[in-house]
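Pasting the structures in now, so scroll down.
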Structure I
Amino acid sequence: MLCLTLPCLVGVAVVFAGLSYVAYMPQMDGVVDTYQARTISTFARVVRIVGRVAESLGLETPDNVARAMTDFILSDNAPPPDTDHLKVEDYMFDGVPVRLYRPTAAADPSPSVIYLHGGGWTILHIDSFDDTLSDYAVTSGYVFIAIEYPLAPEHPFPTPFETCLTAILHVLSQAESYGLDAERVAVAGDSAGGNLAAAVSLKLAELKHVPGLRFQWLIYPALQAFTFKTSSYLSKDNASPYFNDRATLAHYWCNYMGINTPRMKEAFRTNHHTSRKLKQSIYASYVDSKLLPKEYRGDSSQETQNLDYGDEEISNQIEKVILNPYFAPLMAPDLSGVAPAFVVTAEFDILRDDGLMYAQRMKDAGVDVVVYNSQGSIHGFMSIFKGLIPRYKDIDHTMALFVKYAREHFK
């Protein structure tokens, strides 16, 4: 029997109001695939609410809640079964767990792309990217290698970077043992994984005793923690609310840095984490809006009149870390000699400008760079498709561009 008492009706109204609050996600004009964007944003918002409740009750940390919920949705903790088109193999590369996605059509020895997954250095793992990397491998015909690096905040910088470097050096030195061509190896990564891919590329450019990378594929990479007031941070913060906003990036960067206190996160979120002296240093030129295409330079003009120069105490505490190029590759003073790059950014992503600035600085240093800015797309569009979330419209086009680029550079 339906409950028609006043308390029951009020309860039902509260439940529906709560669901509406969680599910309602206004999107910026121009975002394509709005169903996918709303679904992802809603899930991210639910994860944050559950995380805060679990933390307030003393049950679990928000990061562990996020890990559990994303694992439930995105992974089954087992490698995908072999098919007529793909064979999946798990190995340990110098003590680091890796997974090879080997197309049955791959050459022997095969070119390979070492893939470093995203997730803010905090969530997700190689199981989360099984569908994505299986698709990439079969589509391209190349072996993809996923590296399982340890996550922050339990394992902050430099551990994830050093783990990825160790596994990649193993590939370059032992390629023949796995049917791979040591002279045709590339590195790729999305978001935080794009950060790691760029950082490893920087390091390998300095090592003269190992084969060089053929190229780096950087997919909407997070490349700097110097300023949270680039044009895209200011104008795209609400493109897909609660999925990849400034507060989220502040949390992830602080996790990776290993100093995740409320005061530190708030300083990052409000851009108070760098001092006046640092904001006026040479490092500010590495994230100058002049590096952006002209159509994106004007978004930050509103902030130039009332620049807050920040907390000098915090700035002094973190300066050595945030200026370390292996932590934040955009802080590298010299990018000459790094591997050629195919940089993918998303128009409606607060990290858009990180990728565009890095691409321009590499070009200025004489590096061969191709840039593709996916119009109408949000952060994560290349790898978030599973279950209720259909493939983004621009995945296939972006993959076609990648395959063309890879074939030219793997010759």
Structure II
Amino acid sequence: MVIKEFYEYIVLGAGLSGLSAGYQLHKQNTDFVILEADSRAGGVIKSEFINGLLVEHGANSLVMTPAVEKLCGELGIIDDIVPAMEESKIRQILWNDQLHTLKASPLTLINTGLISSSAKLRILKEPFIKSVSPDGESVLDFFTRRFGKEVATRMAGAIVSGIYAGDAANLEIASVFPRFVELEKEYGSLLKGLKKSPSASRKIVSFKNGVETLTSSLSRKLESDIHLNSPIKSIKQFGHHWEIKLKSGTKIKAGKVISTLPYYALKKVLKQDHFPERKIAYNPMLTLQVQVNLKELQKKTKGFGFLASSFERKDFIGVMYNGNTFSTAVNGDKALINFFVRPDNCKKKDAKKIFKKLCIPLFRKWTGIDGDLELIHSKYWKKAIPQKSSGHSDWLKEIQLWESRCPNFKILGNYINGVSLGDCIEQTMKDASQF
């Protein structure tokens, strides 16, 4: 397909966000093109079977929100959805070298040994604490202020580690969990707010052939509108339109531009005055896919997996028990588990050495599993997840102000909205429809 000289819309990037934006424009019968530097669409999402076990190179699952379900229905992939097993509702947190179980029950905080009796009593005081989150407050400070230090370091610390591979002391609550800040403002208590405004149920799902089913279905739908192997050299504004210059030398003009590029990539190519710059760290992550004996996994582990707070460990993020979660992660007497590690905090840097020297001995100690642990795949992400540190929400306001001055340019991505796949789909399609 020959690329045109002018499009009404140009979408930058063909990851899930870019594909979602493109799909929304496609539904509106809009003239658009998606430019992607790589040789394939889908971004970090990639699925494959190894030894009969479904291995995900990127996200292992997604939440079935109404927007995700609607999209799957329109793409004709509803029948390919694989729901998570009931067992996966159980979660664990590592603290003091022990795994503590948290079940999907209001009584879980009372029964867990993760926090002390005094910390449990401190939780009961939360509805009576009259305070409001100050600008730039960290996740750690927010939860310490509302629930006490133990809950903040052990529980909130683990959750932040699992979602962002980051440190609760460094991430800004208003950017990471904006809903919590709003509930506190409206109800004067996070617990009261959660009770009166409960979030929708979180049904975890995958697909028979992996999460890539979603991006590959979108790619096929938009095949004639995607240009692969099209790295961008520069983006400049000329009057009421934008000019995209590719590294090949091709120049394309657009009435409007939707960027879903990572911040560090957009910053390199956007040649525009007064664009608000910010240093955004992207923490690295190493994922290690491991084959284990199914019976031993079922006997010695519980639920979805476990997370380690950054106040417990800086190197080890957690483990997902894929074999306890999805039927696609089981093949005969073998099952899959997934290790998540911060390689920048590891003594060893090679994936095989990290697995052998760090993961195996710690995992055996924590779970009691003594059978074979076979590393079947690994993936190193140099820039995995954007860290929304103090001041990030103020910077987002600057971005919005810049967009108001450049009304034909929209910036989307996980450093703007949430980092989950559901967030990428829902927010991107909404913004694209209103742009």
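Values in this text are rule-based calculations from the coordinates and carry no lab data. Computed from a prediction, not measured in an experiment: that's the story for all the values here. Cβ atoms are built from the backbone, for glycine too; each structure is taken alone.
Please state which of the structures I, II yields -12500 when helix-only ellipticity at 222 nm (-39500 (n - 2.57) for each DSSP H run of 4 or more, over all residues; to 500) is computed from it. It was calculated from structure I. For the structures shown (I, II), distance in nm of label points 7 Å out along Cα→Cβ at positions 283 and 323 is largest in II. Hey, FRET efficiency 1/(1 + (r/R0)^6) of positions 195 and 251 (r between Cβ atoms, R0 = 35 Å, to 0.05) derived from one of I, II reads 0.05; which structure? Working through the options, I get structure II. P(r) over Cα pairs in 20 Å bins from 0, in percent computed as 27, 58, 14, 1: which structure among I, II? That value comes from structure I. Once distance in nm of label points 7 Å out along Cα→Cβ at positions 27 and 371 is computed for every structure in I, II, the highest value turns out to be that of II. The greatest value of FRET efficiency 1/(1 + (r/R0)^6) of positions 59 and 379 (r between Cβ atoms, R0 = 25 Å, to 0.05) among structures I, II is that of II.
Each of structures I, II was scored by FRET efficiency 1/(1 + (r/R0)^6) of positions 99 and 147 (r between Cβ atoms, R0 = 25 Å, to 0.05); the highest score is held by I.
When relative contact order in percent (Cα under 8 Å, 6 or more apart) is computed for each of I, II, which one produces 16? The structure behind it is I.
Largest in FRET efficiency 1/(1 + (r/R0)^6) of positions 51 and 331 (r between Cβ atoms, R0 = 25 Å, to 0.05) among the labelled structures I, II is structure II.
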